[in-house]
1. For Cα Rg over 2.2 N^0.38 Å, find whichever of I, II sits highest and give me its label.
2. Thinking of I, II, which structure, once relative contact order in percent (Cα under 8 Å, 6 or more apart) is computed, gives back 23?
3. With Cα extents along the principal axes in Å, for residues 254-357 alone derived from the coordinates and found to be 40, 31, 18, which of I, II does the value describe?
4. Comparing distance in nm of label points 7 Å out along Cα→Cβ at positions 70 and 158 across I, II, which is largest?
5. Taking FRET efficiency 1/(1 + (r/R0)^6) of positions 134 and 230 (r between Cβ atoms, R0 = 35 Å, to 0.05) for each of I, II, which is largest?
6. 1.1 is what came out when distance in nm of label points 7 Å out along Cα→Cβ at positions 30 and 318 was calculated for one structure; which of I, II is it?
7. When helix-only ellipticity at 222 nm (-39500 (n - 2.57) for each DSSP H run of 4 or more, over all residues; to 500) is computed for each of I, II, which one produces -23000?
8. Taking 1.00 as the value of FRET efficiency 1/(1 + (r/R0)^6) of positions 14 and 294 (r between Cβ atoms, R0 = 30 Å, to 0.05) derived from one of the structures shown (I, II), identify that structure.
Structure I
Amino acid sequence: MREIGRAIGDFIKKADMFLLLLCTLTTIFGIVAVSSATNYDGNTSYIMIQSVALGLGIFIYVILTLIDVDIIAERRELLLIFCALFIGCLYFWGIDGGTGNKSWLDVPLLPMNLQPAEICKIFFIIILAKSMSVSQNHLSSPLNVIKMAVITLFFFGLIIYVSSDLGVALTYIFIFIVMAFVGGVNVIWFLAALGTAGVTIPVIWPMLRTYQQNRILVLFDPSLDPDTYWQTKMSLRYIQNGGVSGQGLYNGTLVQAGGMGAQHTDFIFASIAEELGMLGCVVVLLLLTAIVVRCVYVGVKSGNYMNRIICIGIAGMLLFQILVNVGMCLGVLPVIGLTLPFISYGGSSIVTMFMAMGVVSGIHMRPAPDASARYIRPRQAAI
């Protein structure tokens, strides 16, 4: 009991309580928004699942704050095997959550479905950061760059193969790009990657399913995917209806009529826009931006290379999801099914976000001063 009391005391004194407050407030804001967006359909179960996810997320935040992330990172091989098996379960037991992707596992006794690829994003960041840390003095060597790329493509390919969830799979690619750039990989490799992408896209494109191709092409030709185009059109109507101050919670004309089925998940931002207007959207973006900035701040202040890269990877993950989700709602990006962090309905999403923030809090709790680490981006090594 004394050890537990000491751990609680350490958490209260040294954990990133500001980050926890930001995350909790944003999630509560999201629960209210989801409650309103599902009011037409009976919102009790939605509120319960989000609330349970919030409670579980805070508990995991505390646990991960108290665990040194380096202890987890040292077992990166086991983490990789676990992630492969966890995501691989979708091939046999994956269920469709209504998006056309077998991205969820129905686990008995849990009030929510689990999304393995969502949860494994945090482990992927830790695995990649540890690999970069081990070889940071020769990070731009062909062997190390290929090793990092293989790890990333393994996750990307596995997710596409077992679940066809392109949105989450692309998040892994973006995380890798951000971590590699900030970590110090030579710019020449990024230029080479662009050239390679230009050559391989014509090869990869036919491998995508027709509906995945159409979700991208619908931006240029609405007739290719009328359903997706209709969602985007409705989203814009939601936003237009809201104006500056909105129609009020539980009073949105389209929201309360259940104008579109994904208004509490992928298009929650549009629902907020109709009921709380531009001001509500600004509040959401300010809260999310504050969380991203806090992650970057903790990373910059850390004196440990691996810890900095982990924080930057988590910030990049959040930023990608925010930009893509808002872009989908505004009709400027393809609808690829990414949730708005802390806001959209989804137990796995909430828990994953708090897992990530718990890791950041743990890094904040254990500053590792390093007088030589003056910059986020170390001097580039020659290829």
Structure II
Amino acid sequence: MYSSLPISSSLHAHLWQSYSDRPVLYFSPKVLHESYQRFLLGFDGLVTYAVKANASSLVLDNLASAGLTTFDVASPAEMQTVRAALPSAVLHYHNPVRSLVEIAEAKRFGVQSWAVDSQTELDKLGALATGTEIAVRLHIPVAGAAYDFGEKFGAGPEQVVALLRRVKQRGLTPSLTFHPGTQCTDPAAWVRYIEVAHAVSQRAEVDLERVNVGGGFAVWRDRQAPDLERVFTQISDCVKALFGEKSPALVCEPGRAMVASAFTLATQIKALRGLRTVFLNDGVYGLLSEFRDLGVSQRYQAWRAGSKLAGPSAAYTVFGPTCDSIDKLPSPLHLPKSIQEGDYLLFSEIGAYSLSLATAFNGYGGCEIVAVTDF
């Protein structure tokens, strides 16, 4: 698969034969391709990619070369980045709150699908070509996710009914979209949304062109791999059972689940201090920033000179490299008691929201990116 970086034989072959004082982010085009294929083969509809999760040209170029053609974008800057990777890309602009300047830019980029969650935002879109897709964003309270996206976006069922009718009246194509929340592991969340989607379309007397079931698909953060195929099956079965012959086409927009497993982060221990305190060359201002919100992933290992460290372990407080004392992981890491300065901690499943959220505070936050054949 295409990569703009020369590909090293493996993560371990590179890490132990080179030295970098910065964190090293290892990228596997092969794993990214496998993640895309999992959605392509398992999901009964159009697979798009939520660019916000990782807008690196490495990711976009490789997905485009694998055959992905449609991207969920949240800003004109993301539109520009996608167009650079794939000039013919189909753009879904499903951030439902936009300025007039952003709307004008999106029209210039040829956005083909828009999301709205209020009458005001629908009106702001102004004149659109007849048949343009408008996906009304639904929000209902559901459990099963790490945190709920509905606090910021989405309309309740009553408002969705009214919006669907207005979209149809304007000669636009009515669709519906929702997001069950990040790291959602329970298929029941999607099923409940689909049930409400069917109910509101019936009340509005509108045939939905498509139902976009959002992202939210979980990735492996602890010791159990998510069963995405079970989620895919229940989504498809529920839509067919409720909508029957008038079943709308399905769309999904994975971000995290598409890209997380394609990257592994190697951080180095800069110092050991006092009783069980570790300083790393990366932290919550850098590529580990999401740990503040989702908690510390259990997908990590300690290595030295090409060998995984084992033996008795203990809980270590972990600080990042900046001078700010809140640059600290929110919970301890359980590490071998034999760890030393210069050892490495490898964090798996780190491809989503790491590069996107990293800052350059105190001159840190940068990393070396290395493409590898495998981890």
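Values quoted throughout were computed directly from the atomic coordinates according to the rules given, and no laboratory measurement underlies them. All figures in this text were calculated on a predicted structure; none of them were measured in a lab. Cβ atoms are built from the backbone, for glycine too; each structure is taken alone.
1. Largest calculated value belongs to II.
2. II
3. Of the options listed, only II reproduces it.
4. II
5. II
6. It must be structure I, since only it matches.
7. Comparing all candidates, it corresponds to I.
8. The read-out was computed on structure I.
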